[in-house]
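Undergrad: Please find the structures below.
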Structure I
Amino acid sequence: MSRLANASPAPFTLPDAELDRLLSPALLIEMDAVRRNIRTILACCGGDPARWRPHLKTTKIAPVWRELVRAGVRQFKCATTREAALMLQELRAENVRGADLLVAYPCVGPARLRLGDLARRFPETGLAQLCEEPEDVAATPRELGLFVDVNPGMDRTGLDPAGAERIAAIALRAGERFRGIHFYDGHIHDVDYAPRREKAHATYARLMELVARLRHDGVVVGEIITSGTPTLRPALDFAPFRERGAPLHRVSPGTVVFHDQRSADETPELDLVPAAVVLARVVSRPSPARVTCDAGSKSLAAEAGDPCAIVLGRPELVAGRPSEEHLPLDVTSGPPPPRGTPIHLVPRHVCPTVNLAEQAVLIEKGRILEIVAVAGRAHDLQR
């Protein structure tokens with residue numbers, strides 16, 4: 001059973017008059033919980049916002065990004081040109097100068113040129129992207145900084161850390177545009193903290209060996225970026241990252257602002273709370289021990305395994321496999337809830353769940369604040 005199975009839905013519960021205004025499924029964001037989670041992660045970072053480069057791919061909503069900015073965070077990471085454009089606009093609206101945004105993706109072709117356009121439009125914010133080939137340096141608009149993407153063993157993108165000469169060649173060719181190393185260790189998911197920490201620290205030791213070899217070759221690494229949510233605490237606990245003369249180290253989790261079922265089960269040491277749920281309603285009772293709600297795979301991400309969500313405060317309702325507009329719930333005890341019953345679903349994986357919603361309902365203290373666009377969702381098609 002998930003650690004969130006018995007969590008209270010109270011923060012997301014709305015008065016009938018407000019609930020009756022909302023069609024379902026609907027993405028609800030509880031802003032007090034957002035602020036609590038931001039404070040929790042900053043406390044993990046020793047109160048230093050400069051140690052956190054939050055990944056914006058999860059939140060995608062300007063008012064939520066505003067909370068990060070107002071908490072003192074000035075460096076960010078995103079995945080798409082649309083996210084980059086929205087964050088640059090938000091930083092300008094907040095009169096922030098000198099912030100820094102990394103597009104943590106190996107952009108090529110028109111996407112790379114689009115980033116150059118954005119860098120020229122928003123010169124008050126530093127903008128960088130990933131690279132992993134020497135020819136990337138000349139092909140990248142000169143206004144962009146460059147982080148070399150190094151593969152920590154996830155085998156998704158990046159260069160082998162054993163290939164220091166190749167990495168040095170890219171860095172030397174980039175010159176002052178070389179910003180550092182991106183090292184996303186997203187393959188480490190052990191539920192138990194001790195083996196997760198051991199694996200992460202072994203990976204970071206290899207990274208620091210690379211940094212030392214690069215220094216020997218005349219390359220100074222200014223910043224290293226590691227860690228999604230599972231390896232956040234192990235990274236902050238890795239002493240060599242804090243040694244005198246080491247590169248500036250930043251962690252880059254994004255899930256932590258909204259939290260989700262998978263993170264709750266994998267990282268209880270972070271003490272986060274759900275800040276994003278999908279409001280759904282029971283629409284059918286197809287059998288005595290099963291009901292169906294109106295939130296299927298078009299409103300809940302289903303790629304991260306089963307169950308795709310849990311029902312807050314209703315552990316007797318266990319989610320089955322969703323179809324496009326339906327989520328069956330097995331009733332394991334007690335009477336099935338009547339049709340029309342509202343329920344609150346914490347997604348297993350919140351990042352793509354947010355991307356599925358066109359709008360989000362911002363709530364606070366049991367009231368609707370506003371309904372806003374999930375403006376960072378989807379992708380740009382043209383420069």
Structure II
Amino acid sequence: MRKLRVAEIYAGIARTWEPFRHWRRCELGLLVDLDPLARDTYLDNFPAANYWRRDLTWTRPSELEAKAGGKIDILLGCPPCQGFSDTGKRDPDDPRNAHVGIFSRFACGLKPKAVVMENVPLLAGSARYRRFTRQLEKAGYRWTSAVINAALFGSCQTRQRLLLVAIHKDAGPKPELPTSTHGGTRLYFGYQTRKLVPLEENATELLGITPAAQQLQAHIPVPRTTGRIPIPNVQESLDGLPAIGSPDGIALTHTVWQTSKSMTARMSRVNEGGRWRGGEDHYSHAYGRLHRRGLARTITTYFANPGSGRFWHPTDDRPLSVREAARIQGIDDDFLFQGPLSRAARLVGNALDAAIARVGYLAVRQSLE
């Protein structure tokens with residue numbers, strides 16, 4: 001039996017492909033992204049990968065198929081959609097939003113057996129998303145989608161992303177997203193209540209249910225049902241790293257950022273799990289320190305900047321290192337980053353959490369097996 005050929009577009013460091021890489025029925029046909037840093041970093045780790053640096057705006061589906069070496073069976077992608085991000089300007093006319101339509105063009109033109117798309121939650125309430133799903137249906141696909149919270153599937157991060165999985169009617173049944181696996185009865189530190197509280201009674205606070213996700217509940221599932229396996233906390237996710245700045249630490253990009261003395265002094269006065277009072281007119285977790293027994297908030301490309309979120313180390317007076325942020329995103333320690341820290345941070349912040357990637361993979365596998 002021919003292996004299922006997988007292509008990931010808008011690939012970055014190919015986190016959506018990662019769980020498929022371990023499925024024996026799959027082979028990598030092609031990765032595509034315009035970012036040279038993402039391409040070079042991935043090829044440093046997987047030199048044999050077929051990675052095409054290309055602007056997809058001007059690419060035809062037939063070119064993609066030819067570059068992949070034949071028929072594409074599974075199409076993956078996280079098209080940029082900054083205009084719909086709840087941390088951005090929410091500009092529906094942002095030109096980057098057009099990439100949803102480009103992704104649709106490839107999905108409907110290539111007609112793979114399966115399609116997986118991840119994006120920001122607010123996209124689900126847009127006309128672009130409704131147009132995309134209508135085009136999928138017209139092309140013969142049955143689809144399902146939800147706003148997935150990574151923590152409910154084993155991440156220590158409460159990252160929430162829209163996940164859509166579509167299966168062509170000739171390839172298998174309508175996909176079903178797996179139910180939450182993680183939750184449990186443990187106590188976690190609540191950043192609002194400032195104390196250890198049970199998850200089931202404080203789900204909105206502990207899981208960081210965003211206003212965007214709450215707005216979408218009338219239009220798309222936003223699962224909150226918890227599983228039985230305890231969610232790993234921050235300490236469990238960061239344990240076992242070598243000393244920061246040691247030779248082994250440097251090899252893992254586990255090094256200290258250059259933070260101003262005034263910022264370090266400011267944050268040194270913040271208790272574990274707290275935040276700087278002067279930042280209370282900012283985003284609700286700005287200038288915040290993580291708690292070892294808490295969950296992490298969404299890692300962004302700016303996690304070295306305390307003013308961008310709750311990214312200060314629980315006990316040390318420094319931001320998270322690149323490797324610590326990668327750990328929170330579920331990136332294995334054997335995946336290495338090169339170059340300046342700020343460039344590596346961009347790749348980590350833009351990556352898809354491994355727990356969310358696995359949800360899409362399991363839904364596809366269940367339908368195609």
Structure III
Amino acid sequence: MARRILVTGGAGFIGSALCRYLIAETDCQLLNVDKLTYAASPEALSSLAGNERYRFHRADICDAEAIRRLFDEFQPDAVMHLAAESHVDRSIDGPAAFVHTNVLGSYVLLEAARRYWQGLGPAGREGFRFLQVSTDEVYGSLGPDGAFTEDSPYAPSSPYSASKASADHLAMAWQRTYGLPVILTNCSNNYGPFQFPEKLIPLVLIRALAGEAIPVYGRGLNRRDWLHVEDHVRGLWRALAAGRPGERYNFGGGAERANIEVVNLIAALLDRLAPLRGGRSHAALIRFVEDRPGHDLRYAMNADRAERELDWRPAVEFETGLKETIDWYLENRAWWEGILSGRYRGERLGLAR
């Protein structure tokens with residue numbers, strides 16, 4: 001079992017949830033390496049301040065010298081690679097940053113891991129793991145039936161998903177060519193506390209609380225499978241602890257919904273939790289807007305392999321998790337209001353103009 005874990009992107013939404021989980025539920029020593037981009041949330045890591053098993057280092061994964069030095073100093077037993085530019089709309093407007101971080105950065109990290117791993121003794125090499133954390137978006141768009149399996153072909157539609165697919169191919173090539181013990185995971189749409197407000201659920205929630213128009217792309221018929229972030233990070237730990245090198249594992253929440261269903265559910269919950277003046281429903285704020293270019297119609301994940309081999313299954317039912325997420329945003333207004341006053345103001349992105 002890994003005892004010293006290097007996490008990249010640990011100040012992001014999923015990464016910070018992973019760091020909190022690892023410190024709370026394991027006895028691992030943890031080094032969190034993050035560039036602290038616009039979407040980072042150091043506040044999400046405040047509960048770890050002063051913990052002797054947790055360290056943070058600000059660095060860019062594209063900085064080969066810094067990454068090599070961190071491997072040599074920290075001597076990890078495992079890498080959990082989450083650092084990435086991750087918003088599809090931003091990738092449409094500015095793909096260069098996604099190619100740079102997601103492709104070049106992953107290459108730099110893989111090479112640093114390979115050099116370090118090859119220098120270990122036999123026991124160290126045997127126990128070392130590199131976990132490549134990816135997305136369902138690499139598979140492209142599903143038809144009306146079925147779900148992605150680990151054998152589904154990659155068919156990315158956006159600059160973001162193409163950059164993640166590239167990183168996945170690099171990771172598996174390093175496993176097959178050099179023997180680096182890589183495990184690859186793909187997940188469906190995550191949600192939960194500390195998610196940056198450019199993503200669907202927090203954006204809808206924040207616009208609704210302000211009494212502003214709620215933008216829904218197209219007719220809201222695009223379908224996604226929703227996975228609570230705490231279920232996801234528990235799966236990542238299971239993959240690291242019990243997964244087989246060279247194998248892929250899908251994580252899904254079993255909660256496929258059309259986007260308009262999710263928006264209407266948020267509106268109904270807010271009608272009860274934070275009513276608008278005059279008794280209006282938050283659903284009256286919904287406005288259908290121009291669709292995103294290349295918008296995949298449907299994603300759904302088959303997680304049978306993770307259930308069978310990792311003894312993992314989602315525990316948070318979607319409606320319950322969504323209600324708890326809304327409660328968190330209502331109770332932590334200072335966090336997202338600080339973001340809206342500076343780094344992001346809820347503007348429309350991704351129209352490729």
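Read-outs throughout are calculated quantities, based only on the coordinates presented, and are distinct from any laboratory measurement. Just so you know, these numbers come straight off a predicted model, no measurement behind them. Cβ atoms are built from the backbone, for glycine too; each structure is taken alone.
Undergrad: Tell me which structure, out of I, II, III, gives 12.4, 38 once Rg and Dmax of the Cα atoms in Å, for residues 107-162 alone is calculated.
TA: It traces back to I.
Undergrad: Between I, II, III, which one scores greatest on distance in nm of label points 7 Å out along Cα→Cβ at positions 179 and 275?
TA: If we compare distance in nm of label points 7 Å out along Cα→Cβ at positions 179 and 275 over I, II, III, the biggest value is for III.
Undergrad: Tell me which structure, out of I, II, III, gives 3.8 once distance in nm of label points 7 Å out along Cα→Cβ at positions 171 and 267 is calculated.
TA: Clearly, the read-out refers to III.
Undergrad: When Rg and Dmax of the Cα atoms in Å is computed for each of I, II, III, which one produces 21.7, 71?
TA: Working through the options, I get structure I.
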